[in-house]
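What follows is a set of structures for review.
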Structure I
Amino acid sequence: MLCGVLTAASAATDPTLYASPTGGGGPCSTPASACSLPAALAAAGGQSGAVTIDLAVGTYSGETAISSGSEQSLTLDGAGAGQTILSGSGAQTAVVGSAAPPTTLESLSLTGGTASGAGGGDLEVDNTAGVTLDDDAVTQALGGGGVTLVTGTAQIESTQISNNTGAGINTDASTTLKLLDSTVAANTGVALDTDATSFIYGSTLAYNSGGGIDVAGGTTDIGASVLAGNSGDDCSAGAPSDAGYNYTDDATCASLMAATSHRDDASLSVGALAASGGPTQTTPLTSSSAGYDVVPASASLTNDPEAGAFCSGTDQRGMARTEGPATACSAGAYQYAPPMITGLSPRATLDLGLPVTVGGYGFGDVASAKFGGVAAMITGQSDDSLSLDVPLSLALGSQPLTLTNPDGSGSVAIDAVADPTPATVLTPGQLKVPYSQALPVSGGVAPFTFAQSAGALPAGLTLSSTGVISGTPTKAGGTAFAVAVTDADGFAAASVNVSLDIATPIIAAKRASVKLSGTTAPVRIACAGAPCVGTVSLAGSTQEKVRGHLVPVALVLGSAPYKLGTAQVATIDVALDAQGRHVLAHVKKHPLQVALKVTVAGGTAATKTVRIN
């Protein structure tokens, strides 16, 4: 028994083993005790359940041989293509033997392999139980091509097969290949050289030096796929069967005659092989491509190994093929979707620097976001949600939010604005003077709707639903009331307290003495503000004996109404009443100090002691 190999008694029903590039002989049972990949494969062969080998980040050099074992199935699960790398280093990269269990290679890079015998450089499949590749990158084989299927069945999905010396995929007779939602590009041979039963659905075969498909034997069904940019013919030999919605940029695939397929279409517009937002590279379509959103959402393709509507699945990157309200999806391995914003949560508020979540769809490709001209940091991203930080330097008010894809296309904009907030202090009004002012609002999208939510406006004034405070104040003084504002998009800030003062006009007596003129006392006053309306009165006092004590008694000597305009000075003749005439009868011999009281409607403006003589 090898050191560290799990015994049957200790094995879990579906155990997970752990391997690392620097691991030793075992025991492989935890990440901390990760063993080498050969040791993990040996340990897996002694199990009876579905075994997973979790491969840590790094490069595993030398040929990975997966041979016989008693396990029910085997999965080599990496940390991602480009992160967990199986490298042939002068040999084949991986060989799945004829007696191996059903094997899955997931989230791995296979690279640098060299052909040995009839096998492929990066992967040779001799397994009658079947092999699945999922989210893998099979690249840069130095000879023998990418994948060679010698016996059995291979299902390759969401995988990049590119830049290999030789064919991307080669299948021998009596084998079955299912190529789904994958990209086969930039290989020196043909993309697919097949003698087998092959199904190609939702895939892109592009920029291969030897051409697209060479059907040397067997049968090949192809549906919703793209062949473009190949140096050789898109179909160099044989006649694939057309399941519909296929697109080519030359006329060689003569058998693709379905009404929904397009041959020799110069507007196919397939981009170069590049990172496109998923775990592996693709050759993306753009929204201007002839293959963009051409498959109806309800369409099912003949002989598609994945039953159901084609558009209900995902593309190579795992993006939903049908985005938001779209009624169709694209041919090929890449589902282009321009970003579409449907809402913000919460609204981008005056609290700059805080996060905001953008809802919508087609966000998987978004490379940059801006509020106005200010870049926003993308802190979280999925197909239907973006998390952004509102920039601290963002100017308040309406700002367009723009999302942009890596190729500069797909920009969309909505008004992402500060919540509408009314001004909290208004221009003062004046008593008895008509008042009208529109309540200023910062942020939000006009037009706005206003409502008084608490408190009371100054007497005589009202607030309209359009935000105009108007009326004629009937009482002086300050007041505070709460206002709620809702913008055109239905967003509202919390109610805000607004202050509005109604000032009393200032009245001043111009002289400190008044000379009687018969039965009137001419009083000269000035008004700062308008209109000044009220009463001028003169008052004195006397003393009366009450129960043996002298008690001061106020006396009204006379009064007169007045009405002055702004900044006017006027003389008001105050008519003395009987009591005033009696008190002031001898004032010329005995000058009297009395109180001059100028009262404005709504409040007292001034009281001044004057000399009557």
Structure II
Amino acid sequence: MLFSNLAVTYSKLEATTSKKGLISILASLFENSTKEEIGKVVYLIRGKIGPDYETLDFGIGEKMMEQSIIECSGRSLAEVRSRYKSLGDLGLVAETFLKERARKRIIRLEDMSSGLEVSEVFEELKKIAKVSGEGSQDKKIKMMGRLISRLSPLEARYVVRIPLGRLRLGVGEPTIMDALSVVVVGDVSGRRAIERAYNVCSDLGLVASVLFRDGLEGLENIRIEPGKPVKPALAMRAASVEEILDRLGRCAVEGKYDGFRCQVHVIENDVKIFSRNMEETTSMFPDLVEGVKKQISAKSAILDAEAISYDAVLEHFSPFQITMRRKRKYGIEEAKLAHPLKLFVFDLLYVNGKEIVMERNEERFRILERIYKEDEVVKLVDRIVTGDKDEFRKWFELMVSRGLEGVIAKDLDAPYTLGERKYSWIKLKRSYRGKLEDTIDVVIVGYLKGRGRRVRQGLGAILTAVYNDEKDTFDTVGKVGSGLTEKGMAELREELDRIAVDEKPVRVNSKTEPDVWVEPMYVITVIADEITKSPNYTAGAEDGETGYSLRFPRVIGYIREDKNAEDATTVKEILDLYKMQKRAKLK
């Protein structure tokens, strides 16, 4: 397939405002892709050159891209910046300069195509990302400039956006999976099998390649493999001990740690650590790597765990904001000393060449105990097994007294549910007394400009949404205007302006019109007094019904770098929290 065909598809997706339209456009593109190139096409639709867990960072910011555009256009830096100021998009700057060059040469724009194949552009981008070492910046600038100069204006628009992370097509993974299903099955009924395979390997390009080569049946051959992260299991919420025991009966009850999720892969003498959004974070946590090597006796294993900072002086777990200071690329040794981590392991998915996700929870934990050696860094999760409500309640109170969020109860007979939120895991954080005391992870979809003293920050409130995992949309749940310092507001405004768009993103479902729309990318944690019904917001609204909103929401912390937009609190969770709240008020 010519890259010009992909560029035309990009432009169609960018102009489309309906979910069905996106699926139709993608299905048409995929139908014209060969089984050899479909994986690369899928990566490029996502603005990637590989799966998320491959840490291939282009390392190209705006200033470097400006230099690349100078390289290919012969324009001055002043001209590039002047045009960027007026257009607000370096992709459009490159496109405009190439159009102007074509007009001087009397070339018909509609006839322009680089003649490059999708695979050729993909490989060139990959080469650029892999350049490292001394002088790598200059090499990247020149290589990017040469690539842009070979492209048509429309192709250049999108190739420039890819390294900058600004493709902005409004296409999520569920939409891509629906389109793949339409091509292979004729409708979206194959989505479930495609998603299951994706949950196993976290590589949508690989899934697409296997699907095109071997059909839906071939996806069954995609298995868990150390070194490639899987989608983690997720927990439902409950309001009381009684509700949990009614559902599960005798169950495991584990401490719930307010840290960051770590999926730890042991491969012979090597250890890799992945975050919940599939980013490899191994280099950030040398202390955890050494602890795992010392304390886990297996040739190969995949562990599910939570890392949390522990204050040895106060003998107390640190708040989430303190723990997150360990997630950094620089100053790692200093951070390690200032905020030592404990890694609490609570599940085992794979061991010594064998996938064990289908084993019962109780059996998986027994195997985990056999390969674990007690020491200071890696700990087994604090856990009891009980069906007695008084024992459960005492354990919950003990966990909270130690500085934990609460507990997670687990069905002893359940398998590990990859990438799914089911009642085999149920979290209980705090008691509900007619007031919302749980935190909510919301996606920022726009902002309103400040008034009065907030004019300086240019940010009065952010419009937030929760994820509708059935419809693959972001449904609004309220405006948030408090919780951040003036400095925090100014910094957030800068971040949001980087992802601002002219129109409401396709996947955003909103009755409220902010001053500025942004791509649904950033997750932020809020606390609110309660959940109320509201005609102004769309979360939980069906067929014109009243939706739900957060009353007096406040931001706690900052952008959750460990979460993608689709990892935010779901609409179903908001409805569940509302029901819990109502039940608590009636008591």
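Taken together, the values in this text are just the output of simple stated rules run on the coordinates, not laboratory data. These numbers were taken from a predicted model, which means no experiment stands behind them. Cβ atoms are built from the backbone, for glycine too; each structure is taken alone.
Numbers below:
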quantity	calculated
Of the structures I, II, the one that -12000 was derived from, the read-out being helix-only ellipticity at 222 nm (-39500 (n - 2.57) for each DSSP H run of 4 or more, over all residues; to 500)	II
Which of I, II yields 12 [relative contact order in percent (Cα under 8 Å, 6 or more apart), calculated]	II
At a computed 142, 60, 35 (Cα extents along the principal axes in Å), which of I, II	I
Label whose coordinates, when FRET efficiency 1/(1 + (r/R0)^6) of positions 102 and 302 (r between Cβ atoms, R0 = 30 Å, to 0.05) is calculated, return 0.05 (choices I, II)	II
When distance in nm of label points 7 Å out along Cα→Cβ at positions 22 and 54 is computed for each of I, II, the largest belongs to	II
